[in-house]
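Multiple structures are listed underneath, in structure tokens.
Readers should treat all values here as calculations from the given coordinates under stated rules, not as data from a laboratory. Computed from a predicted structure; not experimentally measured. Cβ atoms are built from the backbone, for glycine too; each structure is taken alone.
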Structure P
């Protein structure tokens, strides 16, 4: 991750251009499904096979009419590898061609997986995704990777550069922002593009829910092991939940508006702390993103018990109100309501990815995966600093949160305080990192 070409900053204008091209490519293959006449076996490898990675791998091996084999696995935990093999065996034992010498445990196992696959599922904790994605593209592999694909500006620059190389190599890349693969969202957006709601002028995106999972410290566990096993509670591993989780909804805003924000302004904090479950991340963020033309998107996310849960996106246009699956005018009259099929978008992602691989049709979600992940990062910087932060300036920050050359002997980058709690960013007193020295085009 030190190559100056990979680390070079990419401007908001350039990112918009790349994302638009990727969106056009996706629109051109909307009707493609997993059925194909090709009999070639797609060798599937997986990097990071905890719960979500395991599920994504099973879905990759479940594409109708697509011959696939599991050929290599990597995870830092051997028990995850064992559970994954058991899950695939329950699906179809004949799908497994993964002997013991192609099951890799440790931080560098991803490199070996890439030697034994055509398509790789990348689902290790978010901190590692830029490096894993860049390595997969360098090795010429098709990719499915979970969101977010970056948690800081440095990682975003890596992903945007790798996305360009993936285009050059005609690699197919899908990112686990599965709303793009849900027909209800696609058809709602189609009606918006037709002008049914007029021009979109504002919107609200929400992920308000309960506390995330937490795992108790095990006897003999090092601090680094503990943090990685609880990666959703540490900034350097997950980017805070506005990035790790709320990216889904922020991504929808960018997608429906067809543009990226100019800046963000917000607040956040940790109000509802459970001392028995130490965490380093906030439990709430509230951010307003400003887009070209004066469009505003209000973003809310929280992770604490009580209150009303809400996970959705809404937009207001000059002619009506857009809710996913329904558009009404301002008198409440229904202008359109979705009544189409309800296919599992988590499976559709893999169906369309493998169809693109077999038919060699353009498909690269990494452009919008990177810009949406970074938009969430921008929101985090707004809530941490309490200041207005600009997209084009933050993308240049020298803010790599992930230690280099990580091993089990590495000292964890954050240490607990005497009371067992972890330091929390104080709103308003957070100091922004410096910009990188390379010029940004």
Structure Q
């Protein structure tokens, strides 16, 4: 029995193991789940140890990371597999079909928080290694795992960990599955990621909530002032109005545009998948271009005032907003944060006190499309999915990919097994069981194909 046959024979067992993984509520952004995070890290390390790896739960200064190592020979490539075991918060809970951490199978999908982002996709690589060890007693190449626990938390302790452990994590290429195929039965290799910059702002007016009858009309309302500021951040063409926001932004090459032209894109189908009445975006660009190669600004949430049952007639003391900006090559998170800070301070009414917190961001990534690694990945995808892959970009961010390039000096293969409509970060997150199974086959084929690359 070879590794692919083993994976096919043990599909049910693999799915049940994934369910066990998903039952751990490893929400990194919420402090009440700190214990669950450590439980999950131990679960991952124990699985790798049973597989035959030297695995360790490592402190990072934040949530722990898991490092696994298996060495075959200095004569074959070393593949560093990255993933994250932490997941997003589950709110709003009332929109879930089931308890978020009690996986259910429905309509060919596995529904649970973390199923596609990223536990399910990560687990394909863990199962691929197990398949080799069970059938051949060894891996075809050297493999290292770096599996973190705070990718979803908006903090960055991993960069320092990688810098301190650069020798231990040294490899020839990185392999990441934390994204999407182009569409159903349309596997893809991703050659670019947008970056991200994240800020939180707060406006404070009166030093306490005020009676809206006694003070309404004489004291400015922080929620209304904040909404005016937020609404002004896009113009009539839906372009971001922050001065200098588009300075030196990346222009797509003809090769890229040729790849986009090959994609079977249906704008109406895309719209329908979102549930939105109509698509929206920067004038002069297609939906693909807007989400892959253009920078954007989004308000992720606004908070302020009374949110309880019934009415409370107040002018709230304060209001706050969370803002993220997706970046394209040549844009730097710190510079963009500085630009939005300067602009918001300028347009903030003098009736308000303005505060801003600038969080860690991620630099955009452009992956080389030439060379043996990409070709090896394409062959593996054909083995696992039965067809040649498309070449795409991703509108989201994987912050650590740039760190791998700058610190370890290696490029990353981005091979996602999910779908854009898997509800990542939303209620009823799901992962196609068929895609999970094909992902396991592809991950096994990847180890074989990458082992053949001549160094």
Out of P, Q, which has the highest value for relative contact order in percent (Cα under 8 Å, 6 or more apart)? Q
In terms of distance in nm of label points 7 Å out along Cα→Cβ at positions 223 and 239, which of structures P, Q is highest? Q
Starting from the value 2.4: which structure in P, Q was distance in nm of label points 7 Å out along Cα→Cβ at positions 295 and 367 calculated from? Q
Computing FRET efficiency 1/(1 + (r/R0)^6) of positions 207 and 279 (r between Cβ atoms, R0 = 30 Å, to 0.05) for each of P, Q, which one ends up highest? P
If distance in nm of label points 7 Å out along Cα→Cβ at positions 55 and 191 is computed to be 3.5, which of P, Q is the source? Q
For which of P, Q does Kirkwood radius over Cα pairs in Å, for residues 175-374 alone, calculated from the coordinates, equal 19.6? Q
Starting from the value 0.90: which structure in P, Q was FRET efficiency 1/(1 + (r/R0)^6) of positions 47 and 351 (r between Cβ atoms, R0 = 30 Å, to 0.05) calculated from? P
